[in-house]
Structure 1
Amino acid sequence: MQKAIVIGSNGYLGRHLADYLQQHNYAAALYDLQEKSLLPDQPYARLDISNAADFNQLDAAIDYIFFMAGLTGTGAGFDRHEDFVRVNETGLLNLLQWMRKTGCRARIIYPSTRLIYKGVKDYALKESDVKETKTIYALNKLAAENLLWMYHNAFDLNYTIFRICVPYGNVFGGGFSYGTVGFFISQAQQQGAITIFGDGSIRRTFTHVSDIAAAMVASIQLSETENEIYNIGGENLSLRQAAQLVADKFGVQIKLVDWPKLALRLESDDTVFDDSKLRNAIGYNYRHNLAGWLKSWE
């Protein structure tokens, strides 16, 4: 049985990934900042990634480290820049240094973001396309990608990076959604309407969280995916289309409002992913779409 560590197992992606690993017969040890795990049936311990000494509790004789911990946010990083750098960059460096010290040769699995790309209208972004970081968080993620390459180049530590656009969904109950779709659902339930900045024509790739977990785990079985970067694909929708699906589900209206000044400066154009590199590597077929998930959502 292959052994894995999930760091950040109480977070949205980490929790789903940990559950998926358990369902597919991986021995997974879970770690996060909180005292208790949200998945109490798996081994768990508290770990603060910003404290280098906390990594000494890890077992170096493992196959994979899923590094899912970190701070997220768009404008929040400007007000908390020290926290964002300490957690999102130094936290990863603490893991890499622990691996150097212990001789751990696990493959690191790292989730990156659409926010490192320069958005382009009516174009599907490839992994090699132009990068642009408009927020501290985006800069953290691009820096982390480069750190992984540096430590591979210098010390033969291996990794696989997955860039994720807009995740949604939940296998633990309908209320645990995330990001854009979660925001739409919250507005529909609590305010009786969904608000969209601008005309809602900006497009994104929407990916169910189960497809994200499945694609990650399928990829790491192949040696040729070591030290590679992959876009995870899904469904190409405009924000207006996605909001309309949620609005129809809850019987509410959509309101179009002007962009706040800062939000407009930080927003990108379309970020739609070309995932042909990943599909060619693993032949993955996505199993979910937003309309189907909302139909089954209770």
Structure 2
Amino acid sequence: MASPRVVIFNDTHGWHSEQLAASLSQLGVDTILTDLAQCKIDIDSPTGLFIPELGDTLPDAAMVRGIAPGFLEQITLRMDVLHTLSELGVPVFNPASAIEHTVDKARTSLKLKFAGLRTPRTWACEVPEIAKDIVTRELSSGNKLVMKPLFGCQGKGIELIQDLTDFDNKQPIGGAFYLQEYVAPEQEGIWQDWRLLVIDGELCASMSRRSSHWITNFAQGAECFATTVTDEMKDLAIQATKAVSADYAGVDLIRDYDGHFSVLEVNSVPAWKGLFQATGVDVASILAKALVKRTKQHTISHVI
């Protein structure tokens, strides 16, 4: 019997893909590393899809590790591939719906709100005058704001708005304003938040990120430390992952002035190098086991 085949999608395969491929190999699974941009829709084929190294056949499961930036049309085509795989019964980890809920920060904020989860006050709009009215009102109430790219990661393009000059000097990426309430650090000059990784409804690993700068992403130089979490934090991370329909997610939490935690962001394509270095948790092995479980479910569905 042929080994199960899992395709891992990313535009640049590196440490994470290597870790996953090694862990899957130990479980008897063959891995295909490719890029969604290299796939194509071909309705002459039996599946309607072409995935490099698979030809007219389908993988037993797929995992999305990254999607390259692109024009709307390019991103739409890549998501079409993921949607079609799911429609053909191939488990996709995470599915296109979860990626759509999280790659767009405004969509994430709405999903969190409708799930009744704590998250900083947020506004999103296109019209500069509307955005300026929001900024003016909040600043006059003594509140600072953070302006983020609607589509962004790793802390890139984030700006702190402390006065109207800050706002006037910043141009939103893509013409969309995504504004979020700034949460001040509990201790002056030390910024801290928490990254919790949830896989299949269970907390897998957690770390604290600390920085002398208000941006606390690992990719921006923050220090990462293993940390214990409270029941409140664990439940919030699991519920946030569920709210965006993700099988696994990296959930960023921050502590409010009143001591409660809020969800800053939910990442459905999270990196885990910082988590691994901080905690020693073999995240790739846990993800690989979750993928293998899905390949077995795929095989059973074909037998049925």
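Observations on the model:
- Among candidates 1, 2, the computation of FRET efficiency 1/(1 + (r/R0)^6) of positions 85 and 261 (r between Cβ atoms, R0 = 41 Å, to 0.05) that gave 0.95 used structure 1.
- Which entry (1, 2) yields the derived value 33, 15, 7 for semi-axes √(5λ) of the Cα gyration tensor in Å, for residues 133-188 alone: 1
- Cα extents along the principal axes in Å derived as 56, 39, 38 - corresponding label from 1, 2: 1
- Structure with the greatest value (metric FRET efficiency 1/(1 + (r/R0)^6) of positions 109 and 285 (r between Cβ atoms, R0 = 35 Å, to 0.05), set 1, 2): 1
- Entry that produces 0.60 once FRET efficiency 1/(1 + (r/R0)^6) of positions 69 and 245 (r between Cβ atoms, R0 = 25 Å, to 0.05) is calculated, selected from 1, 2: 2
- Cα extents along the principal axes in Å, for residues 13-140 alone from the coordinates reads 60, 36, 27; which among 1, 2: 2
- With mean count of other Cβ atoms within 10 Å over residues 101-108 derived as 20.2, matching label from 1, 2: 2
Since every read-out is calculated from the coordinates, none of them should be taken as a lab result. Keep in mind it's a predicted model, so treat the numbers as computed, not measured. Cβ atoms are built from the backbone, for glycine too; each structure is taken alone.
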